Structure P
Amino acid sequence: MTQRMLAALGVAFLFGATQATAMAASPAWLSFKQETDEKIAAERSKLKALARQADEAEQAKAAITGMLQQAGTFASFIGDSDAAMAAFDEIEAYDNKRTRRDADDLERLAASRAQDAIPAIVAEARKRQVVILNEAHHVPMHRAFAMQLARELRKIGYTWLACETFSDDPLEKKYVGPHTGYYTQEPVFANFIRDAMATGWKLVPYEHIEEDDDQPHEWRLEHRETGQARKLAERIFAKDPKAKVFIFVGYAHLAEKPGVGHGPGTAMMGAQFKHLTGIDPLTIDQTTMIAHTRAESEHRLFDKALEHAKRSGPFVLRAPRGEYQVFTPYRFAVDMQVVHQRYPIDPQTGRPQWLQTLAGFTAREVPAHLLPNEGKRLVAARPAGQPEDAIPADVVTVEAGKPAPRFMLPPGDYIYSYLE
């Protein structure tokens, strides 16, 4: 078969044998080829332009989500938990993530029995040596729950409190300040740690960050998880093998599955800790079943769980055989899952109701002389007798001509100040 015949057959595939044979044998092929090459070149240019636009869109999205993360975190630091949640909900919207619902979720929910969360956790904690609770770093409500749980765990012999956010020496200056850690700059977290210090907890840092940026993300993540587990083992259990420990982590660090060497995916700190120490921790997720500012950001079972339980505070769901129900994304990875209430703004205080009902704080008026004549200002309540860089017990934003929200504070004396 000649080269001319092969070319004809190739064009015939597109245009039919008769037309292709005629074209291959005539000068029309040259004009056809030139025209087609030009069209292909134009489409290639379009494709490159679209690729550049997609790349630029991804860069813009990354920049926006980075700034939203910072904005949301700082909003939590100044007492604006709604703005913090809204910022992180927008991040989720950019990621276009939606938690799936497993086929048996409704059946498992219907068969479960709601129990108040803290008594149920404490009952299980009596059988264990280690309790690991997670938080979303932009949700101060999670710290209020952790504070209440810590009080009850202390009563049953737990003595070590390890927090992911702690600096290497959180009690270097004997008070909660910028030196204590990053997220402890948020007032509710600071109150949690002050409460822990007052009740005799031993504070332990364990964070481990891999600084080798040349390594891929998966490598750095795995080394962070193993490093955290190793530090917990070295700093607590090497000294006190029978220690009873409360570990407070961010997000998925508590996950027990996938286990070390089992299946795809990174074995997180919870799995690494269990593998390294042989201790089976009680792991509790409280980040999944919470209210959001965007309905699409909420777990699909959240409202159904609230309706099923008919409770006024946080609860867990116990299955007929005694285990606890956990829904995606932590199903099979943790032992228990807390469902938090949908807390509205209290009209009397102008603050979320959980500050009173869950944290147990009481309302105090902002001193009249600190209210602005124009514009806005931040007003802080710092524990009396502590240095000026002590983290405030609460911060509120006040605006001229509008009712001032109230401080929500633990018992004690405070010094009030403002920042324009």
Structure Q
Amino acid sequence: MRDHYDAAETRPTAAREADLFARLPAALAAARDAAPAWARRLEGIAPETITSRAALATLPVTRKSDFMADGVAYRDFITVPHDALARVFVSPGPVFVPQGREADPWNAARALYAAGVRPGALAVNTFGYHLTPGAFILESGLAALGCPVFAAGPGNPAEALPLLAALRPSVYCGVPDYLNILLDKAEETGADLSALTHALVSGAALPPALRERIETRGVHVAQCYATADLGVIAYESPAREGLILSEDLILEIVRPGTGDPVGEGEVGEIVVTRFSPTYPLFRFATGDLSAILPGESPCGRTNQRIKGWMGRADQRTKVKGMFVDPAQIAEIRKRHPEIARARLVVTRENHVDVMTLRVEGPAHGAAIAETLKAVTNLSGTVEPVAAGSLPNDGKIIADERPIEG
């Protein structure tokens, strides 16, 4: 039995990169011509010139807020007639998310395959089938693999256990916590879940202790990183060294609050470009933090790897009644290129908010403090720190004020 879903997963990295950027100009042009929102966002941009990562980085970052702006509906971003869609979902915002009729539109099949799922396996899907696309992201991948699905959805474990014992599915899809609850309840009640051997989980953390607890009961568990807008972005392989980027996506890690790519290994916000005949997304900011791992996976898959989910990038915070945004700290750095790295620390002293901008580099404190006030309309101090002393955790603004209650 083959180890990989298809040959695309093991092609040379340079070949994949060349293929993606050869396809990108046509995808941009098609979206511009078919979708009013993309026509507006790509105005003045020549698609034929966007053939490299450097060129891609010149395009504006697309955020969820762009889908909620006055006069912009989700229909303005799709490239097919509305009646050509299969489903429409909603994610927080609210933001409506369309699903096309193409096979496996959420790129879930290869994540399932890497988790050990094979054609014909019966899967229980415990993601929600209401409003959000979670259940359908995995179900579309299972369908592409030829796996029947028990559409259980989330529910009462006491009601689910006898059904699972009778059906004997071998695959679980859902959050890891619920799988652990089901296995615990099965042990308590004597329900037979021995047929369950593989799981693909998402939507919640899978710490090592929880993974070990699940696997000691005979269920091999793998995880994937997915969002309602993009589907499966990256997935775990048997090597368990980071998460491997799905094919047909371009991933960038950018400095939070900007569209500026950061170096390999540096933590930043995940930005994804998705090729889709129905709902293309260019430089879509997920709001999640991660970092690119160097090299290739020992499992033979050659695509980029990320460390996994490392927190949220949205660090906008209110100081003295005014919002301060990571984009403002990025603006300060642009005005002072001598700053290598910066972090705004917000504390509270004598019941008053205090801002301290910690900077690496040959800082001119007084000048930077003036820029800090000009950009944020708030006064703060500048504290030079040693090179490499600021943590590599993606934080641009650290709110260290105590919770008062």
Structure R
Amino acid sequence: MASVLMIGFLVFLAIGLPIAFAMGLATILAITWHGTLPYSLFAQRALIGADSYSLLAIPFFILAGNLMNVGGITERIIAFANACVGRFTGGLGLTTVMSCMVFSGVSGSAVADASALGKVLIPGMKKQGYGGGFAASVTAAASVMGPIIPPSIPLVIYGLSVGKGVSVAALFLGGVIPGLLLALGLSLVVIWIARRRNYPRHEAVPFRQLVSSAGEASWALFMPVLILVGITGGVVTVTESAAIAVLYALFVGIVIHRELGLRNIGPIFVQTALDTAVVMIIIAFASGFGWLMAVSGLPRQVATLITGISDNPLVILLLINILLLVVGLFMEAIAAMIILLPVLIPIVEAAGIDLVHFGLVMVFNLMLGLLTPPVGILLYICGNFANVKIESVVREVLPFLAVGFVVLLLITYIPGLVLWLPKLVLG
């Protein structure tokens, strides 16, 4: 049954079906081949996979990000970042990295970061003399921070999928240092390229203007703090914190910035519903797919294969990273995570690897797949904003992708980079 399931899935992907429908049809095909399993199993497992109170955090975080974006927060984040780093060589590139880092604390999604910031920053960089491929690539690479720096939709899904006492709060805190390391590495590459190409920089802004822009952006800067303090302090659950984030975003957009009106609410709700549906249909269809894969014995076979090579945790992490990088070339990150978790978690537990540490390694690794063709969606989004061919974006993103690989190796083999902050705050 496992071979029918996987072959069917790969064939459906090859003919261009969306991942969710490829998983669904492969599940139905495997049920048909088995002969004794009822077709109602597909619907039952889909409902079980999607029927979770904790999953409400996903639409709430998406809605909060959309409200903050339409409510004028994007422009204020960019203005603040530009006031801080625009004076340096390649200032707009650095502004992009810093803006994505701040906006990551609002959206929790790489695609949201690239869409919200890219349509403003990429044309702005081109207008200032930056190459279109560079502008697109730095925005795409910086948007990877969206699911790493809390809040993070993939980390919520990981925590809920694994269970076993894995705290979403710990996962959120574990993403802070890797996110900052990625931001630092990307900034160094931007400076290096900007100096080689003599990209422009802005004049230093007066201190008064810097303070003013910081004040304007303070409402956005406070949002991730509000979420983390609420969760880690035990005041609210992850789902409740997401609902509070929506109320906070409404308050900022309507009362503080006064750029969010009733005419905006309807389109925002529609866009949030569409964004949520994309995630939830993957989660629902992957539930049956993953269940059949588990009962077929495939996870045990993969575990035997990997542990047959080595039982050293360092080697196992290396093999898993290679597997995830290959999968990330062809599969959307959330779908890959849901499918592979039942396979990988027993291996990770047997090797004595911390599940919070592994969660950050897995999410970080799969997020790099957003920068690699043929599926790398961030490349296409940002390339479209820059109006350049995808080949140009792929060529320019390579140095930034190399930074991502270095950070991945660091967090893989120095667990303290992930676990230090959760242990410090949560004990």
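Values quoted throughout were computed directly from the atomic coordinates according to the rules given, and no laboratory measurement underlies them. For clarity, every value in this text was computed on a predicted model and none was experimentally measured. Cβ atoms are built from the backbone, for glycine too; each structure is taken alone.
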### Query
If relative contact order in percent (Cα under 8 Å, 6 or more apart) is computed to be 17, which of P, Q, R is the source?
P
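Given a value of 57 for percent of Cα pairs over 27 Å apart, point me to the structure among P, Q, R it was derived from.
Going label by label, the one that fits is Q.
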#### Entry: Given -8000 for helix-only ellipticity at 222 nm (-39500 (n - 2.57) for each DSSP H run of 4 or more, over all residues; to 500), calculated: source structure among P, Q, R
Q
### Entry that produces 2.7 once distance in nm of label points 7 Å out along Cα→Cβ at positions 31 and 303 is calculated, selected from P, Q, R
R
## Note on the structure
If mean count of other Cβ atoms within 10 Å over residues 183-190 is calculated for P, Q, R, the one returning 20.6 is structure R
